[in-house]
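Computed from the coordinates by the stated procedures, all read-outs in this text should not be read as laboratory data. Treat the numbers as computed from the prediction; the structure is a model and nothing was measured.
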Structure P
Amino acid sequence: MTDSSIRPDLKDALADLKTVGRYKIVRELGYGSSGIVYLGTDPFIKRNVAIKILQPISDRAIERFFVEAQSAGRLTHQNMVIIYDMGMHDSFCYITMEYVEGTTLEKYCHKDHLLPTSKVLEIIFGACNAIDYVHRQNIIHRDINPSNIMLNKEGIPKITDFGIAQMTQETYEMGVWGTPSYMSPEQLKEETIGSYSDVFSLGCVLYELLTGEVAFSGKNSYAIMYKITNEDPTPVTELKPELPGIFDDIITKALAKDPAKRYQTCMDFAYDLRVASRGITETFLEGEIKDAVDFVNHAAFFRNFTKEQIKEMLTAVSILKFTKGEVIVAEGDIDDTFYIILDGSVKIRKNDKDIASIVAGECFGEMAYISGQARTATVLAETDCILIKISSTLMDKSSNEIQLLFYKNFAKTLVHRFSAQS
């Protein structure tokens with residue numbers, strides 16, 4: 001962090017800081033408008049930690065900080081910086097986190113330090129996984145920006161400040177939360193925010209990593225706010241002509257002014273990035289299998305599968321995306337496929353009447369999968385959704401171990417469905 005807007009009173013008050021709680025201060029790592037970050041040591045566990053000391057705003061904000069930090073502290077994900085501890089130091093809040101040896105994405109947002117497009121996609125895909133995981137726990141980050149995404153020594157992205165962004169990143173002059181250039185229009189208007197708000201911010205980060213230019217820049221916060229709410233950024237293909245046109249489509253959807261026209265979830269965003277990766281000549285991750293595993297790993301149906309088992313099972317499945325209103329299966333169709341919803345929701349329609357809605361983590365098509373009989377209802381995408389389509393014919397060719405696991409979970413699904421109907 002290098003933002004020079006840190007308040008002088010915080011800097012002065014912490015000038016001779018030696019300890020915070022039980023932690024010993026080693027040195028300052030950086031600072032920004034939200035506070036100062038130090039490298040510290042935990043004398044009990046004998047490990048390095050990052051300690052962020054935050055500017056006090058109000059008693060209500062401090063109370064909210066502890067509630068949200070406690071919630072975030074219970075979360076663990078490979079692409080998240082883990083929260084260890086929190087407390088008060090004099091009149092300041094502090095939070096102790098996993099120390100990540102590396103750098104923030106700020107370094108790679110300049111034209112002379114741009115990363116290969118394949119690496120940018122890998123980073124954003126990892127960020128999508130972490131943010132989607134946290135959204136499923138009903139936490140919105142509110143301040144996704146390059147300084148809040150670290151790259152460790154292995155190049156793995158780690159998102160920090162989950163659950164504390166609303167408290168720490170208040171813009172004092174405007175009375176709104178977040179870092180102005182990355183804030184969604186609804187945040188600026190102080191309207192209801194949701195997972196789509198973090199999608200907008202992550203879209204801004206993607207734009208900057210691809211082009212080396214800020215999507216919404218201006219001489220001051222008010223100029224930036226005007227652009228976010230009224231103007232569209234220059235298409236990325238104008239700034240980087242070698243990119244396929246699909247990147248313009250993805251950025252346009254991620255940065256849509258109307259939240260309803262934006263990607264509603266990070267996994268929906270990630271799916272299109274996966275499609276875009278096919279249009280570049282560089283190698284993306286380890287091919288489609290690796291990112292497909294990340295998608296499938298989210299589904300409750302496969303919770304007892306290892307990643308290696310999921311890789312094997314992927315030979316019998318397809319991962320498909322359907323847009324809102326699109327027919328997925330039609331009444332009268334005959335096939336042997338079964339669907340699991342990874343993201344979004346679908347509705348079941350029979351005799352021209354909607355009879356049920358099924359959401360992420362659930363499945364449909366069990367009877368057709370077992371018997372091969374004609375479909376007895378039509379299934380439509382209620383929202384943009386991502387599904388796993390499983391073929392009975394292909395599943396029969398999988399190893400006995402995979403088949404046993406799959407059919408065990410399949411049986412549980414049927415029991416749950418029949419119990420709910422009785």
Structure Q
Amino acid sequence: MARRSVLFGVLVLAACSMFLSPAGAVDSKSSSSQDWPQWRGPNGDNISQFKGISTDWDAKPPVLLWKLDGMGQGFASVSVVGDRLYTTGNVGNSQALIAVDLKTQKVAWTSPLTDSVPKHGYDGSRCTPSVDGDRLYVVTSNGQISCVKVADGSMIWKKVFEAEWKGKMMSGWGFSESPLVDGDYVLCTPGSADAMIVCLDKLTGKEIWKSAVPDQGKAGSQGAGYSAMAISHGAGVKQYVQLIGRGLIGVRTSDGKHLWSYNRIANGVADIPTPIVKGDYVFGSTGYNEGGSALLKLTRNGDGVDAVEQYYRGKELQNHHGGIVLIGDHLYFGEGHNNGLPVCVDLISGDVKWGGKIRGAGNGSAAITAVDGHLIFRYQSGEVALIEATPTEYKLKGSFMPVFQERESWAHPVVAAGKLYLREQNTLMCYDVTNK
């Protein structure tokens with residue numbers, strides 16, 4: 001278990017993979033450019049649209065505006081639409097969806113989603129809710145996708161992965177995906193051989209299609225990974241790209257047909273970061289000193305798609321968890337297993353422009369986001385750092401320690417409308433990061 005001592009930030013996702021060009025569009029009527037309505041933000045690229053942050057945290061560090069308890073146990077990040085914030089956590093005898101009124105800084109409602117508290121390694125929630133108009137979509141860590149009303153959290157429909165599709169995770173830390181809303185549909189990854197990914201009618205939960213994915217090699221583990229889906233139009237074919245237990249896959253959005261697989265970056269413990277998509281390219285990375293990073297180019301092959309490896313970097317370039325941001329043609333992330341060593345990588349060549357050996361402001365893996373030409377690194381040990389997003393050199397612009405830190409600070413930071421939200425288990429903190 002030594003190598004499994006640290007799992008993920010979520011997704012994640014989660015996931016994640018949490019997390020893309022773009023990953024998926026929520027209903028434009030439901031959110032503004034300043035909102036953060038889903039995992040990795042409005043465009044799925046993990047880049048906030050806000051302009052006007054303080055770019056010198058030594059001279060003007062973020063100011064705590066308020067903090068609030070009631071988020072429950074978990075590592076989930078947050079979604080923000082208008083004056084409401086949403087997250088998930090173990091509360092009482094259930095895993096629940098929590099809504100916060102940002103005007104009053106109080107919990108507006110808490111909606112239980114499961115009949116009991118899910119049990120697995122690192123107990124707690126992982127999923128960042130997806131907000132779509134008057135509905136929210138959530139995947140609980142026991143493998144249940146739920147659709148609830150934004151107004152009061154009441155359940156509209158739910159599907160249980162194991163009962164519906166014989167759902168399976170690659171290892172025992174719980175489902176960590178944040179669901180992807182794409183037009184009239186919502187997508188999730190149950191992880192079984194004949195239903196690796198399923199497409200559901202977002203209004204009713206009715207199955208539209210399920211995607212059978214063949215075994216794609218010995219490396220890795222069967223089942224879903226800890227990642228979230230991205231949308232690609234590579235090779236002129238719209239497809240969902242996902243990181244599963246056996247590596248990267250692409251499936252056609254129209255019918256779920258499996259298009260391609262790439263096994264080389266799979267590890268046998270946990271495949272986590274959300275894939276990065278740009279044009280015909282897909283970049284993926286995993287940790288645990290077994291995976292690595294790779295760039296694939298998608299090319300047309302008749303009515304199918306091939307994924308052609310452009311480069312592979314093994315133990316020398318890995319994102320354990322915490323996510324990756326692509327700005328221009330450069331990737332930024334925390335490098336190394338159980339490490340958040342800041343690094344900048346040229347997407348096309350795979351060359352390291354700077355970093356990979358720099359310790360940074362904190363310890364452990366780093367969950368990151370981008371805003372106003374800068375990166376915010378949130379380290380597992382709690383420290384939050386501001387780094388300029390430039391390929392020329394590593395430029396640390398200051399750091400601070402939040403007023404509350406507990407366990408592993410894995411929940412991804414979010415910036416919406418000039419406010420930095422940090423979830424720390426049961427506690428939510430809100431900081432002003434503007435230059436005012």
Structure R
Amino acid sequence: MHLIKMTSTQTTYRAQIQASLGYFGDYGGCFVPEVLLPGLEAIAAAFDQIQTDEVFLADFHQTLREFSGRPTPLTPLPRLSAQLGGARLFLKNEGLNHTGAHKINHCIGQALLAKRLGKQRIIAETGAGQHGYATAAVCARLGLDCTVYMGRKDYERQRPNVYWMELLGATVVPVEDGSQTLNDAVIAAFKDWVAHPADTYYLLGSAVGPHPYPAMNTFFQKIVGEEIRRQCEVQAGRLPDVCVACVGGGSNALGMFFDFLDEENVRLIGVEAGGRGVQPGEHAAKLLRGRLGIFEGYHSYFLQDGEGNIAATHSVSAGLDYCGVSPILAWLADEGRVQFAAASDAEALAAVQRLARTEGIIPALESAHAFAHAFELAADLPPETVVVVNASGRGEKDLFITMQHFQGDSLQRYAQHLLDNSGRV
């Protein structure tokens with residue numbers, strides 16, 4: 001596949017991303033086994049076509065409305081704003097999408113593209129389970145065969161989403177290799193694709209991977225920022241001053257940020273998983289503590305050990321527990337257009353509890369990282385400042401993780417109750 005690095009002839013960030021043919025600054029590319037190149041070339045060609053195909057785009061947006069339930073609301077947080085004593089906080093509630101997160105946006109887009117290519121078998125990877133759940137739901141609706149790879153640790157700690165995927169007819173494969181988390185699920189999905197390139201479409205779950213996935217998933221996710229623009233102008237009378245999103249691979253962050261990249265007065269902040277410490281294996285902060293490398297088909301920042309091997313990652317949230325980051329975000333970090341911070345496990349858990357008790361909304365643990373940083377930031381900003389946080393998903397999937405932290409004894413009693421009554425109808 002012949003890829004071209006971006007030049008300086010495009011004057012805006014959005015134009016450069018849209019014109020990109022595989023690279024974003026020095027990041028991106030397509031480093032894959034030769035057997036996958038014809039499939040990727042076909043996907044790239046189809047993606048180029050659908051961006052201006054009125055029939056495809058009408059189908060995509062109709063499905064977003066009728067199946068996913070868009071637009072999602074921009075919810076003001078007045079009690080929390082008053083409690084913090086600083087900026088006006090708003091929440092973009094992507095958790096109200098069907099299947100509970102922003103992931104369904106690019107799942108719908110990619111599944112429709114796969115059908116356009118004549119593919120009937122879909123494979124995917126998932127960490128927190130939201131991408132897998134959304135993939136399974138869309139495949140059921142479109143009549144596509146679905147296999148989802150999931151690290152064994154995530155398979156156990158995100159058990160509710162495993163159940164939903166299986167109920168929807170998907171085959172969920174727990175991956176026993178490596179650290180048994182999202183990194184290993186991605187590797188397993190790539191191995192499957194290498195073994196079955198002719199009939200299989202890999203529905204990749206973030207703005208990562210080889211070309212054209214980073215730009216393609218950004219394209220399908222940019223509806224989030226477009227809605228925020230319209231909603232904020234109505235509800236606040238102007239654009240937001242600050243947009244905050246969590247960052248794992250980068251799909252929800254780029255979905256939020258894309259429409260504001262050329263608005264120089266809108267500050268964009270990505271929040272990574274600070275985990276439980278700064279040592280290798282204790283966090284998943286790629287842009288803050290990673291190193292440049294090539295892995296899983298693209299060039300970007302990855303968490304690596306002293307010998308350049310992929311290092312273990314950790315986050316209380318399975319969706320941020322990934323070793324790499326979108327090449328688009330890596331480029332935007334170099335450009336200084338997007339700033340990055342980290343929130344710890346403890347800060348994310350505290351943010352879940354605070355948002356629940358103050359505003360009646362329970363966010364996903366991934367999103368809670370963004371809220372933790374936004375709470376700290378907003379407290380020091382003037383009251384006329386508008387801060388929007390992307391609540392990329394809702395928190396039901398994290399039931400067993402958060403309950404273990406907040407009501408550990410109750411969880412143990414509940415588990416024992418299930419065991420005691422397992423033989424009853």
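Descriptive notes on the structure:
- Read-out log10 I(q)/I(0) by the Debye sum over Cα atoms at q = 0.14, 0.22, 0.23, 0.24 Å⁻¹, for residues 47-110 alone, computed value -0.49, -0.98, -1.02, -1.06, structure in P, Q, R: P
- The maximum of Kirkwood radius over Cα pairs in Å over structures P, Q, R, that is, the highest value, falls on P.
- Read-out helix-only ellipticity at 222 nm (-39500 (n - 2.57) for each DSSP H run of 4 or more, over all residues; to 500), computed value -13000, structure in P, Q, R: R
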